[in-house]
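Structures for review follow.
What follows draws every value from the coordinates through simple rules; no lab data is involved. If you're wondering where the values come from, they're calculated on a predicted model, not measured in any experiment.
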Structure P
Amino acid sequence: MQPVPTLMATRISNLACVDPRAELGNNVEIGPFCHIGPDVKIGDDTKLESNVVIKGRVIMGHDNHVHPGSVIGGEPQDISYGGSRTCVLIGNHNTIRECVTINRASEKEDGITKLGDRCFLMACVHIAHDCKIGDQLVMANGSMLGGHVHVADSVTISGGVGVHHYTSLGSYSFVGGLSRVLHDVPPYMLVEGSPTRPRCVNVVALKRNKFPAEAIRALSEAHRLLYRSRVGVENAMEIMKSNGKLLPEVQHLMTFISNQTEGRHGRGRDRRKAA
């Protein structure tokens, strides 16, 4: 017979303040001066170091590590917020470094701010209300996402970056340091500047994630047509198709850019009417 696994007890510092209504999983560690509210759920094997505040309605998965000074679930910094029971959902295996802030949602969408799995948020990162973050985000020190930002999987955001609200960042994209992101960031592209512009294909990420060489070459050609020759999406698609290079990755890129042009100021999801 296989031995029955031994459950490890949750460890809570005597200097922490944990509401008895909070739901804590197995082997959770809560350090000194942490404050955990009544509507918080924390999954197994999660570690909160000192001075972590988790308030409001927050549901956190397993194997997360939250470093000192972070605040998760604070009210949205939106003057229209009326106090409803919105929430933050956090996945598994995330590293949240010092003084990160993740605000719960406003009442303008589905009431959820979401962070996926295996994300690495470095010190002083801010994720605003109603953001939807995919898996494997790397976000460096001092970068900020405005409200309602959507980030796809495997995106890297360098330090000191500011992302405008309602912006979308496509998968496997890279944002250079100290950039001002006012427009959607196309998938597979490396962007930088103030405001950002697509400079080249994010070849390093594509190779690391084992994209075929043929796909990387096709994306590089698509980048040349779109951002150097500026032939437009429809013409670029026709050229790529005639050359046999309209691969799924290229099609995804073209679809993203077509959607981008339908929103305000280069943000495909920003369909608000001008005041």
Structure Q
Amino acid sequence: MSLLFEKRNHIAYLTLNRPDARNAFDPEMLVQLVSAWQEYREDSSLRCAILTGAGEKAFCAGADLGKLIPLMTGVRKAESEADKQIQKKPELMNQAILRDFNLHKPVVAAINGHAIAGGLEFLYATDIRIACPDARFGLQEVKWGIFPVGGSSVHLPRQMPYARAMEMLLTGELITAREALEFGLINRIVPRGEVMVEAEKTAALIARNGPLAVAAIKQAVQANMGVPIKEALAREMEIAMPVFMTRDAQEGPRAFKEKREPVFKGE
């Protein structure tokens, strides 16, 4: 399996599982990712997801230059069912990396190694990012005369300082985990052996919160990015008010008053 998908304690675990290929995207992985994201979105018992890569070398190196790119350019003929699906519906690629996929549930990235090209672009849709010290980040597409079309020209300048983003986009050079932290691209750096532990700790904190409130907050942030303040505040109210009408919104204050942990049911 190019992707491992597990569910434990209200958390979905998605592991890119091609360590020998630096967890690069091949057709099978992309098709499996779309299916996993759909299941995560629709399963009400799942409240947070952790995205990581197998092995110790890379989180994800982007598209597989031997399998995926030749398929898209027509150099390689479709062989597997996944090949045929990608050829028939190329939009699956953007859905797989959450570029064009509507997801309000949170995603924590456990960055176990380099995140390059499409691997970095995959991170844009994640909400909290925890990396090992030797991880590297970058978009090297310009070095090969191509465009980083996974959303980089839109998202990167919004998620880190403009000048730093432009330097990455235009030079194609990699930055260190320390630089990514300083630029605000990741949340924190922890020792390699603690990356998943820290990701699980963070995901567990999120999973204990009211799931409807969590999803609504992410939805509001996504909807109001770049929107004028007056319009954004009005939209925030539209998204927030239904949350106050839920049973979870009654349970939270009640549990606080009774000095106990709330039992949220997503209702």
Structure R
Amino acid sequence: MPLVTGREILERAYREGYAVAAFNVITLEVLQGVVDAAEAERAPVFLQFNPGNLRHVELHYAAALAQAAAAQASVPVVLHLDHGESFAQAVVCLRAGFTSLMYDGTAAPFEENVAVTRAIREVAAAVGVPVEGELGRIAGREEEIDVAPEAAELTDPEAAREYVERTGVDWLAVAVGNVHGQTARVARLDLERLRRIRGAVSVPLVLHGASGIPDDQVRAAIGLGVCKFNMATQLNQGYLRAMVGAAEAAPQDLRSLLMAARRAVKAAAQERIRLFGASGRA
């Protein structure tokens, strides 16, 4: 089927109390493994590219690969810009065929974050594409974004209310103790803060850094309105471990290494899709 925007997907997840997985794509095998997992679980899925991965894959390849994957898939697939850097980048991705956009203005003053996000939302809304905004600063590292723990800033519920009202974002990424690039599931979420944010806004909520969130905290977050989890680290770890193992067994067979990596990504993605309650929701 063609790429979809994800608006209906997340609105349904919000209503019915589950979450959709959004996986960062770096290579063809990651993309294939994620779509394999979504097909096996009969689940909708977000394929997302952050600016670093876009520079690596290149925009036209990223769009073409995602469009080809969606065309062959029997489950809904969204092509999402993750941590967009600017209004200009959002417009370029929109023109390239991205069906969902995120702008990350968390390093800018609040008023600038609001202004740029609102401008992107107005342009995207004209062609029916939803926009994700972010408020608060998540600790950890994702590509060029590096936030020390002491520089992290948890999302303020009242500021979230104002931000959503003024920008018109379709969903909101928040900082409640989640961490980018966490290699072990040790993050502890501020669930009371998350509860207050949900009471302050009426849009679905998003958590980045899902690889580091323990399973019980994931389930609790879903119960508090989180209906999209972003993740990369867990898939990347499985990909690399599989390639190392395959290289030891057949060091000259590159194809076998890449096939092993694809299978590992599929397994990791399936595990998260099941945890999020998205299986059978396609």
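Details
- helix-only ellipticity at 222 nm (-39500 (n - 2.57) for each DSSP H run of 4 or more, over all residues; to 500) derived as -13500 - corresponding label from P, Q, R: Q
- Structure from which -0.29, -0.81 was derived, log10 I(q)/I(0) by the Debye sum over Cα atoms at q = 0.08, 0.13 Å⁻¹, options P, Q, R: R
- Computed 8 for relative contact order in percent (Cα under 8 Å, 6 or more apart) - originating structure among P, Q, R: P
- With log10 I(q)/I(0) by the Debye sum over Cα atoms at q = 0.12, 0.16, 0.17 Å⁻¹, for residues 30-85 alone derived as -0.43, -0.71, -0.77, matching label from P, Q, R: Q
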